[in-house]
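The next part holds the structures, each set out as structure tokens.
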Structure I
Amino acid sequence: MIRTGVILPTFRDTPRDALDAARLAVDAGVDGVFCYDHLWPMGQPERPALAPFPLLGALAASLPEAVSGRGGPFLGTLVARVGLVPPDVLAGQFLALVHLAPGRVIAGLGTGDRLSEAENHGYGIPFPPAAERRADMVSRARSLKESGMTVWLAGGAAARTDESVAAGAALNLWDADPTLVADRVRESGGLEVTWGGPPPTSRGALRRNVGDLTRAGATWAIFGWPVDVDALVQAARDAGPG
């Protein structure tokens, strides 16, 4: 059965909404909770954004270790952007989280793109060419995998597979059509593909999307907040095995 996740509401002044959403999701049987890694919401520098690792650490210490007998909740980034902090700092953040939640951390990594470039510039953080950022992402992924961590790499707008294959990591696609998910699963010769996207527009859309993603071969369906978590869990059950 496809695993389910939610991306917590972190564009807030306080973590209250995110903590409440995480508990609702876990109580409903959702498999994982995830956080963005932004310095401000896309294109809205006047708004706040909570850092992912302190919030995930708080959840690791407060959420139960088992959800519906499925061994969750998983805690992850969707995605942590390479280059926002030095490599050793990024690795240390993930390793500290693993210490709090061993076996339950998903290191989702990405490079950022033209839509998030302004965040780097706003804080004086370098934004190298895309090829350099991708190479850095692969290097960080390999290092984290060597420590035994589960790693996902963002495929970007082009749904690239080269970096995931090179690092031996799962491919994460954002808001991709299920047909593209199926294409990447088939073309890559068995590469794990996970999916994340914005909140569904209705229960019907949620059910259709989860069903289509299951048939396409995705191993995870993760939605932004708000999402009806009971309907999400039921949609995964109804979809059955992929």
Structure II
Amino acid sequence: MGLEGKIPYKILIVEDDPVIAGEVCSHVASWGYEAQAAKDFQDVMGAFLEWKPQLVLMDISLPFYDGFHWCRKIREVSKVPVIFLSSASDNMNIVMAVNMGADDFIAKPFDLQVLTAKIQAVMRRAYDFGNPVQWMEHRGAVLNTGDTSLSYQGKRIELTKNEYRILQTLMENKGKVVSRDALMARLWETDSFIDENTLTVNVARLRRKLSDLGLSDFIHTKKGMGYLVE
């Protein structure tokens, strides 16, 4: 069984050797994880944002951009664990991996049982309570539901609890108008009372933060109806 048994932790494997990628996919799947190998090495972030893995196995030597580049890009939006896999196991590469935000480094050739043990150890450190970090993405903006931050084009901001819940609700319903009453009901799940004026203030403050990130038209107002993320 995989770590924590019933939780379908997902692992993205970024490895350009199809034999190694296939072997790793099959092995981690046998331990109860969901595994997927990246196919487009020009757009590893696309696969990461779309699939929302809880761990990334990253080779260093890749076509187009190396693993350090992609680890840096992932770290701009997420704290998801990254384990480097590389035949270039000299000290400089290990130091580089750690500086890029890697959680571990495994030298090739490696034993698949050792790889599994490393994955389990990193997973336990990252997800103590069995709640995998999740992300929501729209128009390049990434909302991290683990730490309530928002990232866009390499910039990251912290949201208040109310700002986060407003944006989360709108992104969950993208393409649909969310009424002010529905947003207030969502915010009232917190320990603070939310009225019409409080909602207006929170939406205005959230819009200012989005504008500072370059997302000035992210939230649309539908007069008499509510708000919309298109």
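Every number here is computed from the coordinates shown, using simple stated rules; none is lab data. On a predicted model such as this, the values are computed, not experimentally measured, just so you know. Cβ atoms are built from the backbone, for glycine too; each structure is taken alone.
Observations on the structure shown:
- Among I, II, structure where relative contact order in percent (Cα under 8 Å, 6 or more apart) as derived comes to 13: II
- Among candidates I, II, the computation of FRET efficiency 1/(1 + (r/R0)^6) of positions 109 and 149 (r between Cβ atoms, R0 = 30 Å, to 0.05) that gave 0.20 used structure II.
- Ranking I, II by distance in nm of label points 7 Å out along Cα→Cβ at positions 61 and 165, the structure that comes out highest: II
- At a computed 20.0, 63 (Rg and Dmax of the Cα atoms in Å), which of I, II: II
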